[in-house]
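What follows draws every value from the coordinates through simple rules; no lab data is involved. All values derive from a computational prediction rather than experimental measurement. Cβ atoms are built from the backbone, for glycine too; each structure is taken alone.
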Structure P
């Protein structure tokens, strides 16, 4: 239960950060985007992109609140069963990356984003994925 609540807080917090960007906030925005070696951004997300990611993260966070049993809600059993696996796999895939700019196996590592990704973003995604698996196996 504690791990589910912790995971929900992390995911909802990340979702709120993405919504902050939707409404014009700048905190952490440029630092969270991968760049080429020359500093050029690889991604240039629009506000709608941040909103979609933010909504997904908040939904994932709410899912883990339901999973904790803190709130009793009648979700179909298959959602509770497979949801943790799907969320975990998504975050484990993000941790591994796409082999060029993002993830543990990226080739462009010396950029500011690359360094932050190696020390913070990818380990956080790995932890979220592992926590999700632990929660699923404990139920």
Structure Q
């Protein structure tokens, strides 16, 4: 039979080198990751974002009318349901956020809506507004 002459021999022990510790021996067989960061890049590429929706002229006019209603009632801190675009910091696109908030101020110079909690939304990012909820 094959290897019958050596199958029962004791394991050879080197006279020059000490036996390797088990932890060091195990490290030799640990997985090697040749492409560090590839998983992160694949995850980022797979992450979905929304495209910004451009309003047509009729939708812009309707939005402006609602902003005028808010401006006329600003002293009452009107409650609105707003949908706005938040650009993504890492890739083209972003996401749409729906929120209920009370409006503190409309800044026509900076073209922003300032809410009572301190958040601001640029008017160009607004998709829709419902006033007086």
11.6 is what came out when mean count of other Cβ atoms within 10 Å over residues 35-42 was calculated for one structure; which of P, Q is it? P
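Out of P, Q, choose the structure whose coordinates give distance in nm of label points 7 Å out along Cα→Cβ at positions 27 and 91 equal to 3.7 when calculated. Working shown, then result.
On the way: P: 2.1; Q: 3.7.
Of the structures listed, the value fits Q.
29, 17, 11 is what came out when semi-axes √(5λ) of the Cα gyration tensor in Å was calculated for one structure; which of P, Q is it?
Values: P: 29, 17, 11; Q: 69, 17, 12.
Answer for the origin of the read-out: P.
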Work out distance in nm of label points 7 Å out along Cα→Cβ at positions 11 and 75 for each of structures P, Q, then name the structure with the largest result. Q
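To which of P, Q does the computed value 3.4 (distance in nm of label points 7 Å out along Cα→Cβ at positions 83 and 99) belong?
Corresponding structure: P.
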For which of P, Q does distance in nm of label points 7 Å out along Cα→Cβ at positions 51 and 123, calculated from the coordinates, equal 2.7? Q
Given 28 as the derived value for relative contact order in percent (Cα under 8 Å, 6 or more apart), which of the supplied structures P, Q does it correspond to? P
Once FRET efficiency 1/(1 + (r/R0)^6) of positions 43 and 107 (r between Cβ atoms, R0 = 41 Å, to 0.05) is calculated for all of P, Q, which comes out largest? P
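Looking at structures P, Q, which one was helix-only ellipticity at 222 nm (-39500 (n - 2.57) for each DSSP H run of 4 or more, over all residues; to 500) calculated from, given that it came out as -7000?
Details: P: -20500; Q: -7000.
Here the read-out was taken from Q.
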